[in-house]
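Structures given as C-alpha cells follow.
Derivation of every value follows stated rules applied to the coordinates shown; laboratory data play no part. Because the structure is predicted, anything quoted here is derived from the model rather than measured. Cβ atoms are built from the backbone, for glycine too; each structure is taken alone.
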Structure I
Amino acid sequence: MAKIFIKLALNTFTLLIVSYLVPGFYFVDLWTTIVTAIVIGVVNTFIKPVLQFVAFPISIITFGIAAFLINVFLLWGVSFIVPGFNIENFFTAVIASIVLSLVSMFLHKLSEDNN
C-alpha cells in the first residue's frame with residue numbers, strides 16, 4: 001500500500017515539474033495535480049494498452065511514432081476530463097509528453113530499491 005502512495009507522490013511531483021518547465025501546461029492547484037496523476041494512472045493502466053494493441057501494426061510501420069502519438073492524445077484527453085488541468089494546444093501536449101516521460105523515468109530510477 002505504501003508503494004502506491006509513493007508512486008502517486010512521484011507522479012504528482014513529476015506533473016508539477018512538467019508544469020514548471022513547459023509553458024501552456026498548468027494546474028489550478030495541488031489537488032488538481034493529484035487528481036490528474038490518478039486519472040493518468042488509470043488511463044495508462046486500462047485504456048493505453050488497448051489502444052497500443054489496436055495500433056500495433058501502424059506502430060511497426062511508423063517505427064513507434066503511432067505509439068508516441070497515443071501517449072500525446074491520452075495526455076491531452078486527460079486535460080479535457082480533469083477540471084483545472086489545462087494544455088493549451090497540441091504542440092504543448094507533444095512537448096509535455098516528452099518532458100513527462102523523461103522526468104518520470106529519472107525520478108522512478110532514483111526511487112528504485114537497489115537490492
Structure II
Amino acid sequence: MSSFIVTVLLSFIILVIALLLFRFVGVPVYQVRAVNVQNILKLAISGQATPSDWDVFIGIPIRQDAELDKIRCECAMLADEITERQGKLVFSESSRQTLTNLLQQVELHIEASDNL
C-alpha cells in the first residue's frame with residue numbers, strides 16, 4: 001500500500017513540474033514562415049513534394065501572417081488537380097502555373113519583409 005501512495009505522489013509531482021515548465025517556458029508552437037512556403041512551392045512545382053509535405057502545409061492555418069494563409073488556402077483549392085505517382089505529387093499544367101504565380105507572391109512577400 002505504501003508503494004502505491006509513493007507512486008501516486010511521484011506521478012503527481014512530475015505532472016506538476018511538467019505543467020509549471022510549460023507555463024513558464026511556453027508550449028512549442030509550429031510557425032510557418034515565408035521561406036517555408038517558398039520551399040514547399042518550389043518542391044511542388046518541380047514534382048518533388050510528397051503527400052505528407054503537402055498535407056502538413058495545407059492543413060495548418062498560418063495565423064501569424066494573413067497573406068501567407070491566403071496563399072495556403074489557394075494551394076488547398078488545387079486538390080482536384082493533384083495526382084500521386086511514386087510517392088510524389090504531380091500537378092496539372094494549370095495548377096503548376098498557379099503555383100508559379102503564388103511562388104512569385106511569396107518571393108515579393110519575402111523581399112518586402114526584408115526591407116522592413
When mean count of other Cβ atoms within 10 Å over residues 7-14 is computed for each of I, II, the largest belongs to:
I
Computed 14.1 for mean count of other Cβ atoms within 10 Å over residues 39-46 - originating structure among I, II
I
State the single structure among I, II that was used to calculate mean count of other Cβ atoms within 10 Å over residues 15-22, giving 10.2.
II
Can you tell which of I, II yields 1.00 when FRET efficiency 1/(1 + (r/R0)^6) of positions 23 and 87 (r between Cβ atoms, R0 = 41 Å, to 0.05) is derived from it?
I
Comparing structures I, II by FRET efficiency 1/(1 + (r/R0)^6) of positions 31 and 71 (r between Cβ atoms, R0 = 25 Å, to 0.05), which one has the largest value?
II
Say we calculate relative contact order in percent (Cα under 8 Å, 6 or more apart) for every structure; which of I, II gives the highest result?
I
Value -25500, calculated as helix-only ellipticity at 222 nm (-39500 (n - 2.57) for each DSSP H run of 4 or more, over all residues; to 500), assigned to which of I, II
I
For the read-out Cα Rg over 2.2 N^0.38 Å, a value of 1.60 was computed from one structure; give its label from I, II.
II
